[in-house]
Structure P
Amino acid sequence: MEIRQLQYFLVLCKELHFSEAAFKIGISQPTLSQQIRVLEDELEVPLFDRMGKKIAKTEAGEVLESYALQVVQQLSNAKKAIGDLNNLHTGSLRIAVLPSDLDYRLTEILIDFRKDFPNTKVQVFPTIESLTRVLDNDVDIGIGLKTEVDSRIERIPFYTETYSLFVNETHEFAQKKSVISGELSEIPLVMYPQGKCGRDLIDKWCVKQGVTIDSVMETGSATSLFQLVREDIGSTIQPSQLIENFHSLGIRSIPIESAPTRELEIFYRNDRYLSKAAEAFIKLMIEKF
């Protein structure tokens, strides 16, 4: 049994179609069929049920897939560990992060990281599905809201922050030292659309507080929300620290009593090798936040 055969097998498990799997691998369909047949002959069991052009994994195929994933992952881990041992600081680092507001605070970290790892290619993917991207091995590190316990995931809590009300400096609330939840239902708000992490967090908080907020305009960009506040279209509820990034826009930040709170975590798969670059990035995240 060869590593190459296991890699072919895993692609076929994902595609469940010989032609499409062969195309993704870059080999001919007969070659792929032959390699899978070699595996089946060696194991003395069929790995797939052939149903015309469609196929399905057999019970033996399911078992082999779980072990093959571990073998391929461990091989990848070994290559990365040896690369780190050589201290080449090459390769790539893929990061999934909550979009919009966290983008502003990542820039400084990315600049500092680049100084220490100039040969490492960094890719940042804004997404509300950070955990899923990590579990699917699409990225090396995820940054997002606190997640449920998962035996496959290593979780590092690194930051907790409250939300504040942001209003135009001419707003009637601009001179208030704080607001209560009931006052939020009295003013027009510009917010993220429902389904966004930040919006869902606030909506759940509103239910607990027994209040309903009025969203007059919705956009998925923190920049555009603050521009709308600047033009006095409405006020917005955002993480308190964001005022540092928008202090010149003529906007006031007002604390909310018993405010919504979010807990942020860094997470990665515990069965994957964590490179020196990834470790350094996590350390920078913790230090900067």
Structure Q
Amino acid sequence: MTAGFSDFFYSSPDGLKLHARIYGEHNHDSLPVVCLPGLTRNARDFHQLALYLSNAAEPQRKIVSFDYRGRGQSAYDTNVANYTVGVEANDILAGLDQLGIKQAAFIGTSRGGLIIHVLGVLRSTILKAIVLNDVGPALEITGLAHIKSYLERAQNPQNLAEAVEAQKTAHGQDFTALTTADWERMVAAIYREEDGKPVPDFDPKLVETLAAVDLSKPLPTLWPQFEALGEIPMLAVRGANSRLLSEETLQEMARRHPRLQTVTAAGQGHAPFLENGELPETIARFINAAERQQ
């Protein structure tokens, strides 16, 4: 084990080598937690939160934080068409099957939250509590356009300082609450080092999957899939400055889901750092309460 976690490698249904981090692997007496990152992000996004939930919170829990195919330490797929929420949902189920995890609390950031909606269709019994981080069944075109824009125009920083400045330029107005340490932690999660330079830690072909999105038309919604999760305790976290999840959508989610709790992360955009402020304690309390309700 290194730095509080161990590496877990497994095979996807189509034979790709995939990776996840496991924190607190000997914590067997409480509901495990599965962490699912955003589109181009990876397991490192949840490092601080996973350390808290596996070591400091009570009870201590096993945490499984996934790298989707084409991200982090998971293998890249030669077929770009496989970079979809449906394929990735089945990859997650394959990993959990190989770990012997039949039920868990799920934390999904952005794309991870969309995957949770699909898991509700594929295997709803595995979902015992859900945390949606700045994502819902309806997304705003302006938010997706912003994501598409900064991914397509991403610069090639020559060092970590330039990488930090690039992230501040892209996201600074939405993340007014972040400290220098927060920005540096973001960069450490997003980039890997290659030939002494920071390189985005995902398959560049992932950007191609956004090319087909027609931003002139309303985005498809997942309201039926969301309503199917109505019996599962749910916590929705929204960044106060989010461009992707609107306050109106959050209110509609609360209207349609009788067990939904909401929290707003002040000074944060898409997607909030879940390790900041009181969010770790809030998430731990939510999962504890959900587990007691079983």
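Since every read-out is calculated from the coordinates, none of them should be taken as a lab result. All values derive from a computational prediction rather than experimental measurement. Cβ atoms are built from the backbone, for glycine too; each structure is taken alone.
Given a value of 16.4 for mean count of other Cβ atoms within 10 Å over residues 33-40, point me to the structure among P, Q it was derived from.
Numbers: P: 16.4; Q: 25.5.
Answer by label: P.
Ranked on distance in nm of label points 7 Å out along Cα→Cβ at positions 201 and 233, which label among P, Q comes first with the largest value?
Working: P: 2.3; Q: 3.1.
Structure Q gives the largest value of distance in nm of label points 7 Å out along Cα→Cβ at positions 201 and 233 among P, Q.
Starting from the value 18.1: which structure in P, Q was mean count of other Cβ atoms within 10 Å over residues 9-16 calculated from?
Values: P: 18.1; Q: 14.6.
Going label by label, the one that fits is P.
Given a value of 20.9 for mean count of other Cβ atoms within 10 Å over residues 57-64, point me to the structure among P, Q it was derived from. The partial results should precede the final answer.
Values: P: 16.1; Q: 20.9.
Clearly, the read-out refers to Q.
For which of P, Q does helix-only ellipticity at 222 nm (-39500 (n - 2.57) for each DSSP H run of 4 or more, over all residues; to 500), calculated from the coordinates, equal -13500? Label of the source structure: P.
Out of P, Q, which one gives 16.6 for mean projected area of the Cα convex hull in nm², for residues 49-216 alone as computed from the coordinates? Intermediate values should be presented prior to the final figure.
Numbers: P: 16.6; Q: 11.6.
The read-out comes from structure P.
Between structures P, Q, the greatest calculated value of distance in nm of label points 7 Å out along Cα→Cβ at positions 73 and 193 is seen in P. Structures compared: P, Q; top value of mean count of other Cβ atoms within 10 Å over residues 113-120, i.e. the largest, recorded for Q.
Suppose you compute Cα extents along the principal axes in Å, for residues 97-168 alone for every structure in P, Q: which one lands on 45, 30, 16? Write down the numbers at each step before the final one.
On the way: P: 43, 34, 19; Q: 45, 30, 16.
Traced to structure Q.
When Kirkwood radius over Cα pairs in Å is calculated for each of the structures P, Q, the largest result comes from P.
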